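Every number here is computed from the coordinates shown, using simple stated rules; none is lab data. In this text the structure is predicted, and so the values were computed from the model without any measurement. Cβ atoms are built from the backbone, for glycine too; each structure is taken alone.
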Structure I
Amino acid sequence: MDRTIRPVAYFTGLYLLVATPFALRQQNTEFLFYIAIVIGLAIAVLLLHRRVHLSSGVLWALSLWGLLHMLGGLLRLPESWPTDNNSGVLYSLWLVPGYLKYDNPVHAFGFAVATQVCWECLRTVPGIRPTLGIVVLCALAGMGLGSLNEVIEFAATLMIPGTNVGGFVNTGWDLVANMLGASTTATLIWLRGRKSEGGGGISEVSSPTRQTASSNLKSKI
C-alpha cells in the first residue's frame with residue numbers, strides 16, 4: 001500500500017469500525033448491508049488505484065463520500081427536526097423543506113467524484129485529452145454508476161424489510177442529483193482542458209502510469 005492511499009485507508013477503516021457497532025446496536029440491518037458494500041467498494045478502489053494511480057484528492061473525496069453515507073443512515077435526529085416520512089435519520093433531513101434533503105447533495109457530490117474517477121482512469125491512455133466527447137463519456141459513466149447505486153438500493157428493499165430507501169419519486173430525484181454532480185465535474189474537466197490548451201497544450205499532472213509510458217517511449221527513441 002503506497003503512501004498516497006495509506007492515510008485514506010486508515011481513516012476509512014476507522015469510521016467503518018465505529019459505524020458497525022452503531023448499526024448493530026440500532027439493529028439496522030440495512031446499514032450493515034451498506035457497510036459490507038462500502039468495504040467491497042473500498043477494496044475495488046484499492047485495486048483500481050494500483051492500476052491507474054488515482055489522485056490523492058479523489059481518494060479523500062471517495063472516503064468522505066462513504067463517511068457522509070454512514071452519517072446519513074446512522075445519525076438519529078431530534079424529533080423536532082423536519083425529516084421526510086418522520087424517519088428521524090440524517091439522510092431524510094429536509095435542508096429546504098419540501099425541496100431539498102440531505103440525501104440530494106450527497107448523491108450529487110458522490111457521483112461528481114465518480115465521474116472524476118472515470119476521467120482519471122481514461123487519462124492514463126496515451127493520447128486521451130478532455131475533449132467534449134470524452135467528458136460526455138465520463139459524465140455518462142458517472143451516471144451509470146449512479147444507476148448501479150439505485151439497483152443496490154432496490155436490492156436492499158427486496159432483502160431487508162423496513163428500509164429507508166424511499167419510493168419512485170425519491171429514486172427519480174436521486175438520479176437527477178447524480179446527473180447534476182456528474183455533469184458539473186465533466187464541465188469542469190472540459191473547461192480546465194480548454195484553458196490548458198490555450199496555454200500551449202494540456203498541462204495536467206501526469207499519472208505515474210503515463211510517466212512510465214513516456215519514459216519507455218523516450219528510451220526507444
Structure II
Amino acid sequence: MEIKTQFVDAPTRPVDQLVLDLLRRQAGLSVTDLMERLEVTATAIRQRLDRLEGSGLIERRKQGVGRGRPSFNYFLTSKGAQQAGVSYSDLAIALWSEIKLIESPEVKETLMDRVSQRMGGSFRELIADGSIEDRMQLMAGLLSNRKIPTCMTGSIGLPILEVQACPYPDLVGHEHDRSVCNMETRVLSVALGQEMELSQCLLDGHSCCQFKPTVTVSVAAS
C-alpha cells in the first residue's frame with residue numbers, strides 16, 4: 001500500500017505577508033494604521049487579519065476600556081515572527097564555525113549531541129504518539145511550516161521523509177560540510193523517537209534528501 005504524498009500548510013498569501021512585514025517593523029498596529037499604510041479598505045484589512053490570526057501568526061490585544069466598540073492592536077506571535085523573516089543565520093554560522101574549530105573530538109561530539117538533543121526535543125514535544133508513519137507525517141508538516149518543503153513518501157512499513165531543500169544552506173556552504181547532514185539525521189532521530197538514516201542527499205546531486213528508519217517498520221496483519 002502506497003503512502004500518499006502530502007504537503008502541509010499553504011504558503012502565506014503575498015497580501016497577508018505585507019501585514020506581517022508591517023507588524024514586524026512596528027508592533028501593535030490597529031486596523032486604521034494598516035489601512036493608511038496599505039491603502040485598502042477596513043474590510044480588506046480585517047479579512048487579512050482574520051486569516052493571519054486563524055493561522056496563529058498574529059494575535060490581537062484589546063486596547064482601553066469603557067463604552068463603545070472595542071478596539072484592538074495586532075502583534076506577531078512567535079510563529080508569525082518566523083514567517084515574517086526573522087533570521088538568525090549570522091549567529092548560527094558563527095556558532096557553527098566555532099564548533100568546527102574545537103580540537104578535542106570528544107568535546108566536539110558531546111556538544112554536537114547536546115545540540116541535536118535540544119533541537120530534536122523541541123520538535124518531539126509537538127509530535128503526538130502514534131505509528132512511525134504518523135510521526136513522520138507530523139514532522140513533515142512542522143518542517144513545511146518553517147518553509148522547508150518536506151513530504152512523506154514510500155509505503156506502509158517503508159516510510160521515507162523527503163526534505164526537498166537544505167534546512168541549513170548557510171552552514172553547509174560551498175565546502176559541502178556533511179557534518180551538518182549528520183546533525184540533521186540526529187535531530188530527526190530524536191524528534192521521531194526512532195533511529196533514522198540519510199539514504200540519499202542533495203550534496204550528491206539528488207533532487208532531495210531522504211531519511212528513513214534504520215529498521216523496517218513492522219506492520220500488523222489485517
Structure III
Amino acid sequence: MCQRDPYGLQDAGHPMAGMLSTMSWIRSIDYATADERLRRAYDRVRGPNGEIDNILAVHSLRPHTLDGHMALYKNVLHHTANRLPTWLLELVGIHVSLLNGCDYCVEHHLAGVRRLLTDDDRTDGLLEALRRRTYADIGPREDAILRYAERLTLAPASVTAADLEPMRTAGLDDGEILEVNQVVAYFAYANRTVSGLGVTTHGDVLGLSPPDSADEGPWSHQ
C-alpha cells in the first residue's frame with residue numbers, strides 16, 4: 001500500500017506543507033484558480049455537475065498533456081468506428097488494471113461496465129473470471145482477447161505473431177485486434193500515470209465517461 005506522505009511534506013513548518021493534495025502526490029490546480037488555458041481543457045472534460053476526474057486533474061500543471069490523454073482515451077475506448085463493443089473494451093482495460101495493481105482504474109471502469117450492462121450479477125461474474133483468470137468462463141472470443149492482453153501486459157517483450165492467432169481463430173479481424181492492442185497500451189499509460197503519482201478516487205464520481213461518437217471533440221463525462 002502506498003504511503004500518502006512518505007517524506008513528511010504535510011508536517012507543520014515544512015516549506016511544501018499544504019501542497020500535497022488528497023487526490024495525488026503532486027500539486028494540482030482546481031477549476032476556480034485555473035488560468036484560461038487550463039479552464040478550457042477542464043471545460044471539455046467536466047461531468048454533469050462540474051466533476052473532473054482526478055486522473056485528469058493531475059495533468060493540471062501541464063494542460064497540453066491533459067489534451068493528449070483525452071484524445072487517446074476518447075479514440076481508443078469511445079469512438080463509434082471501433083467495432084468491438086464498448087463494454088468489452090472496458091473489460092480489457094479492467095483486466096490490464098488488475099494485472100498492474102491499479103485499483104483506481106479498476107474501480108472507475110468497473111462502474112462504467114455496470115452502467116453499460118445494467119446487470120450487476122453479470123458484471124460481478126466478469127470481474128470474478130478476471131480475478132481467477134478463468135477467461136474461458138466468459139466466452140471463447142473473450143478468452144483469446146484476455147490471454148493476449150495478459151501476455152502483452154506482463155511480458156511484452158515475449159509477444160510474437162503467434163500470440164495473435166487465437167484472436168483470429170475466435171473471429172476477430174486485424175482491425176479488431178488493433179482495437180484490443182490499443183486498449184492494452186492505453187491502460188498501461190493510464191495505470192502508470194495513476195500509480196506513479198499516487199492518484200486516488202477521493203471526490204471522484206465513479207463510472208463517468210465521454211459519449212461514444214464519431215466526433216473526436218466531445219470529451220465531457222456523463
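Remarks
- Ranked by FRET efficiency 1/(1 + (r/R0)^6) of positions 48 and 104 (r between Cβ atoms, R0 = 30 Å, to 0.05), structures I, II, III are topped by III, which has the highest value.
- Highest-scoring label, criterion being mean projected area of the Cα convex hull in nm², among I, II, III: II
- For -24500 (helix-only ellipticity at 222 nm (-39500 (n - 2.57) for each DSSP H run of 4 or more, over all residues; to 500), calculated) the corresponding structure among I, II, III: I
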